[in-house]
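What follows is calculated from the coordinates using simple rules that are stated; it is not laboratory data. Computed from a predicted model, the values in this text were never measured in an experiment. Cβ atoms are built from the backbone, for glycine too; each structure is taken alone.
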Structure 1
Amino acid sequence: MSTAKAVRAAIGKLPRGKPFTAARFLQHGTRGAVDRTLSRLAAEGEIQRLAHGVFVRPRTSRFVGTVAPDIHEVVEAIARSNGETVQIHGAEAARRFRLTTQVPTAPVVHTSASSRTITIGSVAVRMVHTSNRRRLQFAGEATGAALSALWYLGKDNVTPETVATIEAALGPAEFEKLRSADMPAWMRKAFAGAAREPAHG
């Protein structure tokens, strides 16, 4: 089977709306042949180019037309392809857990690789190198997002109430995983305080 046919067949089995990179098709041919096939499919409208080397089978809605994938899904696809670890930025994580009402002005993620800016559609995403491995624990999971939010809020703003809010959002299993994380003493202290507080209701 030719590279073009093999790549087309493989793409036909992928879920719509989930980003993928060219790297996943390299078993079907050379990088050049794969890239040419993907460019042809993008020109035909079979797939949509999201960023350099990142594509998606378009998912459509009768209400809004083409539904764009979440920015973080695209970033994670790029990270998997590069073998790097990425974590949602603490500011966005804190907003998702309703620990702050501030909305980040532009998407930022922590990465184990070098700092850089990638363009996804019309959005510039800053990828900031983080050497502290503790900030990258449970990357891509709700537990990791909670940890990122706690690091972002910092020693003076993380209280037992903050921990209780996260616990309610995560549920028991994910919260136990969070408690097992390698965290600094100040964060551990807030968890101990939350455990001592009497249950309400």
Structure 2
Amino acid sequence: MPEITAQAVNAFRKQTGLGLMECKALLKEANGDLHKAETLARERGLKKAELRAGRAAKAGRIEVYIHHDAKSGVMIELNCETDFVARNEEFKQLAKDLALHIMAANPLYVRREDVPEEVVAEQKRIFLAQVAEKPQNIQEKIAEGKLNAWYAEAVLLDQKFVKDETKSIRDVILAVNSRTGENISVARFARFVVGSSQ
């Protein structure tokens, strides 16, 4: 097993925001493989985030982003559990990043559960019609894949982060969630464009 150096632990700590002992344990478990250790951290962060998901997130902030031409903008409500975290610089930066992302990527919904059933049914009908010439036994799988790709464009949490396309918005929020130890969630957003009804 390779030796886990202090430099590797510190680098991993800066990358993940986790405690030193947790970083060292993850690196040991991953045999020094940073990528594997990061995957383990995300998996465990996700599990911790799922445990926190039921906790009430009644604090937070409203972030407003106005594009440089003053013809478009975004307003987002980002929630957390305490005012302490709402005043935290990392939380504020997350709110700014999400507002900028929404301006650039133009999602339609926050999460998959927010998409009306009739919209999902219509998208699925369209995708099944597109693959009607394929063998019957694979039409459903192809349509499901196309629906997942549609979610990745239309749903904020499923979108790739515009500042780092290796991460989804869900991953970006979970990273801050794991570092703050609080349930962080996007409550809602609105995107405005002058002369448009969107």
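Details
- Source structure of the calculated read-out (distance in nm of label points 7 Å out along Cα→Cβ at positions 30 and 62, 4.0) within 1, 2: 2.
- Computing relative contact order in percent (Cα under 8 Å, 6 or more apart) across structures 1, 2 gives 15 for structure 1.
- Among 1, 2, structure where helix-only ellipticity at 222 nm (-39500 (n - 2.57) for each DSSP H run of 4 or more, over all residues; to 500) as derived comes to -13000: 1
- FRET efficiency 1/(1 + (r/R0)^6) of positions 78 and 134 (r between Cβ atoms, R0 = 41 Å, to 0.05) from the coordinates reads 0.95; which among 1, 2: 1
- Distance in nm of label points 7 Å out along Cα→Cβ at positions 126 and 150 derived as 2.6 - corresponding label from 1, 2: 1
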